[in-house]
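Each structure below appears as structure tokens.
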Structure I
């Protein structure tokens, strides 16, 4: 995987401008902050984000992929102020679950999500390199 950083551009914080990768592609549907039983354990934005990231990693594991294989991540949030206010907690949860891996990333505010209690939804694309051996 190659991080794309045009010369002279300021280095982004918490994401990459672009990523080039080759291998088996894995597409993860939008994950929200409910648990494996489909229940929300919190209304808190950062806690829902943490759970959504855990859900992403669980789906990746089913494909033999790891967080470092994520090449693109899209966050859909219902309130950008809530997202920005939770930045410190989000960063801590992200580093704990995803690590120090920063794919191409987009965050957009949407008017609503299908699940009324969901504060955010995270969608990812991962690319598992050829001949990558995953130890589960």
Structure II
């Protein structure tokens, strides 16, 4: 049975879909997409930046970035389009983080793993140092 939900944009009740917006908002979004696509598919506009597309079409920057993030506008065809890195805000064309933030995250993870390994080794050494041996009175010497 289909689930009902409220549209994230307008609040209308609708049958839930992949985009999480109602049919009315989806049609409006499709019109905006078509407006952007008609502009950038012209040869002279293929290398336009997001700011240039916003100025020419009147479509909000966030909407254009969402089109790129969703894969509706392919960066291979339009190299100056992208969306923001979720950590630093740099313009990127794929993934969630820019290369710099990805490398920083990997470095931090590696450092954390090394610290955890050092802690485990230290705890193991302390356990060995605290081991006491007693003479078992049941065993004859």
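Values quoted throughout were computed directly from the atomic coordinates according to the rules given, and no laboratory measurement underlies them. Because the structure is a prediction, the values reported are computed rather than measured. Cβ atoms are built from the backbone, for glycine too; each structure is taken alone.
Taking mean count of other Cβ atoms within 10 Å over residues 42-49 as the measure, the highest value among I, II is held by I. Tell me which structure, out of I, II, gives -16000 once helix-only ellipticity at 222 nm (-39500 (n - 2.57) for each DSSP H run of 4 or more, over all residues; to 500) is calculated. Only one of I, II returns -16000 for helix-only ellipticity at 222 nm (-39500 (n - 2.57) for each DSSP H run of 4 or more, over all residues; to 500), namely II.
Ranked by FRET efficiency 1/(1 + (r/R0)^6) of positions 2 and 50 (r between Cβ atoms, R0 = 25 Å, to 0.05), structures I, II are led by I, which has the greatest value.
One of I, II was used to compute distance in nm of label points 7 Å out along Cα→Cβ at positions 82 and 114, and the answer was 1.9. Which one was it?
Values: I: 1.9; II: 2.9.
Going label by label, the one that fits is I.
One of I, II was used to compute distance in nm of label points 7 Å out along Cα→Cβ at positions 34 and 122, and the result was 1.8. Which label is that?
Working: I: 1.8; II: 6.5.
Source structure: I.
If P(r) over Cα pairs in 10 Å bins from 0, in percent is computed to be 12, 42, 34, 11, 1, which of I, II is the source?
On the way: I: 12, 42, 34, 11, 1; II: 10, 24, 20, 14, 10, 7, 6, 5, 3, 1.
Structure of origin is I.
Hey, relative contact order in percent (Cα under 8 Å, 6 or more apart) derived from one of I, II reads 38; which structure? It traces back to I.
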